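Presented below are the structures under discussion, each in the form of structure tokens.
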Structure 1
Amino acid sequence: MQIRTSKVSVVIPTFQEEKYIAATLSKLVKIKPSIEIVVVDGGSDDGTVKVAKRFTDKTYQIRERGISKAKNYGAKQANGDIVVFLDADVSPPSNFVEKVLETFNNANVVGATCRIMPAQPRFTEFVFFQFYNLLIQLCAKFKPHSRGEFLAVRKKDFLMVNGFDESMPCLEDHDLAHRLSKQGKFMFIRSLTVYESLRRFRKLGFSKVLSTWFTDYLFFLLRGKPLSKVWQPAR
């Protein structure tokens, strides 16, 4: 299959990510084909911005906190036809750009997510995420869902639906995936897996995180907004 040439930009929102951002960025700068890296910080007072500037000159600071605000700002600064949103503690494989380009080679594709697995999981965590990824894959055909750890979009379609809803403290990725799916195909890239830190699960506890997810999603289905008013960082 011949893959059309499209520039890929990676946008990473940050807040107090000094301990994690270097590991992620050091991998991204080695990726081939090369990518544009955009980091948008939402008011960190640690060394996040200083570390990010070692890896990319497209490092920005915005005054207002909010993950959707940071992502939207980053997308506007990005020059790529395809924008990939990653969390600051996510580790993608070396071939992830090839997988993204292959997926978006189909002109009808407007967005995509992939398998997201935990780094160094316990057995119960491994089982849960295997099931969760299968559920997301099955839902992709009729009610697309995406987590913020990895979300790829075609920029022109992202702008067409006005990007992320900045009033949402969480589930902004799921909301965007649903709106994008009305413009074209939203895909689950089965051959791509990225790995996330389990720091939130380790700090708050597995049951606490899952109950928060479930409650917010239920409220989103019932009233279009999650219950949570703010998404607390886990550091």
Structure 2
Amino acid sequence: MVGKIDYKSAGDHALVAEFGNEISKAINDQVRGLSYLLENEPVKGIVETVPTYRSLMIHYNPLIIDQMSLIAELKKREEKLENLELPPPMVTEIPTLYGGEYGPDLEDVANHAGMTEGEVIKIHSSGEYLIYMLGFTPGFPYLGGMDSRIAAPRLKNPRRRIDKGSVGIADKQTGIYSLDSPGGWKLIGWTPVSLFEPGAEKPFLLKAGDYIKFRPINQDEYEKIRQAIEAGRNKWKTYPKKTEKGSM
């Protein structure tokens, strides 16, 4: 069931459609639904939509459409959310080399959980993670669905630089650094897959509403995948999520 959507002004050329006050898959599905409708039934004057955990930011050109007219168009699409059939989300497989120099904090995470490093890897790579939103840095995925058994606190002293491709855990979240940046997440692995290529036709590998799955690899596989990617060949899989129902 679709709840009441609150439309709030965000300056003179942006509007936020808020679906609720909590982080949940049901609310995020509604955000994804409105975003999908706007992709397939575009409103003249909308420049960009940015999905978040519980809201959709809509950037528009006020010289083409005013805010009241925009809200009226959104309400027309809002009526279609209840019976909307969404296409199945996609799952992107992320090959990941865990531990050692590539995951210097894996031992700490394992000790905190009272497990072996192998057990942490098995749990971390066993599920599919919902991409709630992209943010922090371009392409950084905020993921849902990590097993709470391997939750671990952030570093007391954040690193000044974390290499892009680093896979980390912070409290009950896991994620992948899309750019070299400072950060306080505990690093458990590294992937050669690039999440953000600013010069590409499609700069972002991932999108909100889809899923990722981590696949453990060894050093030899890592080098082969890295070399293939550098040569311009994709070495990861993307496939429809089979167990997901399409309707809202």
Structure 3
Amino acid sequence: MNLCIDQGNSRVKVALFTDEGKLLKSFIYKAFTSSDVERLFSLYPITESIVSSVVNIEPSVVNSLNRLSKRFVLFDHHTPIPIVNDYETPQTLGLDRLAAAVGAATLCPNKDVLIIDAGSAITYDVLTRDGHYHGGNIAPGIKVRLTSLHRLSKKLPNVEVDENVFIPLIGKNTHDAIAAGVVRGVAFEVRGYIRALQADEKEGENIEVYLTGGNAPFILNHVKEQMHHEKNLVLIGLNTILQYTQHP
């Protein structure tokens, strides 16, 4: 059994996979400690593990994974991957973005793919059917946009949005104007990337779109273009990388 850990800016996602690559269970932690590692290994027959992080990883977590696993991979920019990374500065590329691209290649091989990860930041990444990661763009996420409006202005309130609450196209009060401006603005941004790639890429009308990240429901509520929602895309990519490092 494989243990895959994706440590993001605001939460840690963890998943267990069979040796054949089937996802069995997934968990979300606000913080992930060596005690959590010990508990998972006591409950499940884990043999291999991989961890990826966009922030500093607790050394105790790494030590526990390394000690308890028969094979442990600390994912970094030197780890072998089953796609070609064409990014000009690979050492600055977020490992979550790279793992998501591998996840998309796993789920949708031999296809052009736009990967949208809607988290603290919203990233837009392009993988082509020949297995090349070409790069992408980084934009502020929904919470970052809301917080910035409040902090960088004199009078605008700090607005929070709920994925289950209807957000109008045009706000008729300041709260709704901010909520609509941010959430609907993100929706227009997503549509714009999809349509631009469809128009720009060779045979771009056939491009597949994979959506992941904690704010994916906001996009799903306001974007009608066809896309695949896979909340565990990064973890699926990490598991593929873990398997690939054994037989590259």
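Only the coordinates and a few stated rules stand behind these numbers; no lab work does. Small disclaimer: the values here were computed from a predicted structure and weren't measured. Cβ atoms are built from the backbone, for glycine too; each structure is taken alone.
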Tell me which of 1, 2, 3 gives 14.2 when you compute Kirkwood radius over Cα pairs in Å, for residues 16-111 alone. 1
A value of 0.80 was computed for FRET efficiency 1/(1 + (r/R0)^6) of positions 72 and 136 (r between Cβ atoms, R0 = 30 Å, to 0.05); which of 1, 2, 3 is the source structure? 1
Computing distance in nm of label points 7 Å out along Cα→Cβ at positions 56 and 168 for each of 1, 2, 3, the value 3.1 comes from structure 2
